[in-house]
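> Below you'll find a set of structures to go through.
Read-outs: derived from the displayed coordinates by stated rules, not from any lab. Just so we're clear, the structure is a prediction, and the values are computed from it rather than from any experiment.
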Structure I
Amino acid sequence: MGQSRTLQVAAGLGAILAWIVIWAWLTRTGGPVPTLYFPAPDDVWAKFVRMWQRPYIGSTLPDHILASLYIVLTGWGLAAIVGIPLGIAMAWWKKLKWIVFPTFQLIRPVPPLAWIPLTILWLGIGDSARISVVFIAALVPWLMNSMLAVYSIDRLLLDAAKTLGANDHQILARVVCRTALPTLVAAARMALGNAWSTL
């Protein structure tokens, strides 16, 4: 297993190195691709270092990265706070699902970026509007996978808990929430991917 993993990493690094070599060859002086349209690796690296050390559009590259991380993680975290409990509750209590799910299904097909004009109108141009769009993008995977996690629980576990005298709230806390954890980990990855792609 360890050797296979090492070979996999080595193959990936080798492929990256090969692409860099091909890139350098294509953009060398007098090469087939003009550097005006396709910069050489050393030019890209020099520009990267310069942006890292000197302000670019008012801030250095690390500042821009931190600002993006703040927006993504805040929107992703707020979506988790809302989506996980709401998804579990909708799957557990059918009447709540009857009330909430039709509205959710109505707005779910709308691409997150389509909400930008409304968020700007409601919240103005700033981090609040950006976080709101990221929140909308991340909410769908959190909520849908939380519902799926409840639906996929083995019925035998629920019956066993009831047989042992557990009430609905105890089953929800001690069986459902714990059993749903692997699905929620997958939901976290999907939601984070949506958040980054929306940013």
Structure II
Amino acid sequence: QESPVRANMSFRSCNVVGNAGLLQNSSCGREIDSSSFVFRSNFPPIGGPYNDDVGKKTNFLTANPSIFAKFYKNLKKNADKKSLAEDLKRYVRSLVWTHPFHLKRYSEVTLRAYDATKRYKSPNPVLFSHPKFLRNLTAFWNEHGLKALRASTGLALATIAASLCDQVTLYGFWPFPFYRGRALSYHYYE
């Protein structure tokens, strides 16, 4: 299948939005939505009561395969497949990027997610990462001083954004439980 990302494609500004509790009451939504391209991860709630803090614009959405297994019951029933296709509508034609080849135990459910979006005519195309992408990404960052068993989803998105965008701004990445003396929830929607 042809990639929707063309050679030499670039965007003026991109925002990569994490899901950290730091975004609660941040009023970053308008600023996030103002960029040329917005990256998000793992089906976060957007718009509605979250609009002021995180906005709603989404162009590229990661979907860790475990999401399909956990929240959509492995997509074994048509009702769960339809539910996935319906839930994706809130991300208005964003690309959905996932990894069916990284862990064998998630290959089947990821392929079922792809089939579900086709069957229920989701406007969100599902894209698969190259089978070696995550391994090569981790190796790249290990060579540059990051010592981790695997690169995080946020680091993967920031790396992709850096290759496509003239300017990248990160929101919602904060590894600490406190900010300015205030306790933070792990995710902004908790």
Structure III
Amino acid sequence: MRLFLAVDLDEATRVAVSEIAVTLRAMLHPAVARSTTWVAAANLHITLRFLGETRDEAAAALRLALDRPVRLAPFEVKVGAVGTFPNAAAPRILWVGVRRGGALLEELYNEVQARLTELGVPPEPRPFHPHVTLARFKRDRIPRRARLPNWAAEASEPIAPMLVTELTLFESCMSSRGSTYVAQLRTPLVRGEGQGTRG
């Protein structure tokens, strides 16, 4: 099974991010649009760690390691800034980034990594960059004349912050209709001693 750990979006944020995607999609050159795969609204999330193909025994150990609350107070996250990976000149991924709450997401990421390390999972070599993936480009199929829009000029409408209260272990299930993400486990965030909800 293909697994990953993520922060799920609340419904208001999901709708707002989906509206950003609709706006950006309308800006694309037809040649770019034909070689772009958009993430379904139901699948939007903030990835903490992609684990990939995982055997049943390893998945069971992972669920056991995650089946205890995270000692981190629930906190607010605000998304909105649009960007691309690896860069604007040769984009592969279109994303909406985190305007607020990034440091706390990194705390959650570090806790996730600590639990994975206990299971012998090596650390992610790339730096953590919290974001919501909107689309993936097949860059080799984009004609040179088809310039990409100025994404940064878009998505200026404010999005209300969402409260992060849990992390989710998802399974990515493939079918003829594409990917469906099924929650396997939800681990709550709980206030530690002396903590309150943070924003």
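> I have -9500 for helix-only ellipticity at 222 nm (-39500 (n - 2.57) for each DSSP H run of 4 or more, over all residues; to 500), calculated from one of the structures I, II, III. Which structure is it?
Values: I: -25000; II: -9500; III: -7500.
Attributed to the structure labelled II.
> A further question on this structure: Comparing relative contact order in percent (Cα under 8 Å, 6 or more apart) across structures I, II, III, which is largest?
On the way: I: 22; II: 30; III: 35.
By relative contact order in percent (Cα under 8 Å, 6 or more apart), the leading structure of I, II, III is III.
> Separate question: One of I, II, III was used to calculate Rg and Dmax of the Cα atoms in Å, giving 17.6, 58; which?
On the way: I: 23.9, 80; II: 16.6, 50; III: 17.6, 58.
Comparing all candidates, it corresponds to III.
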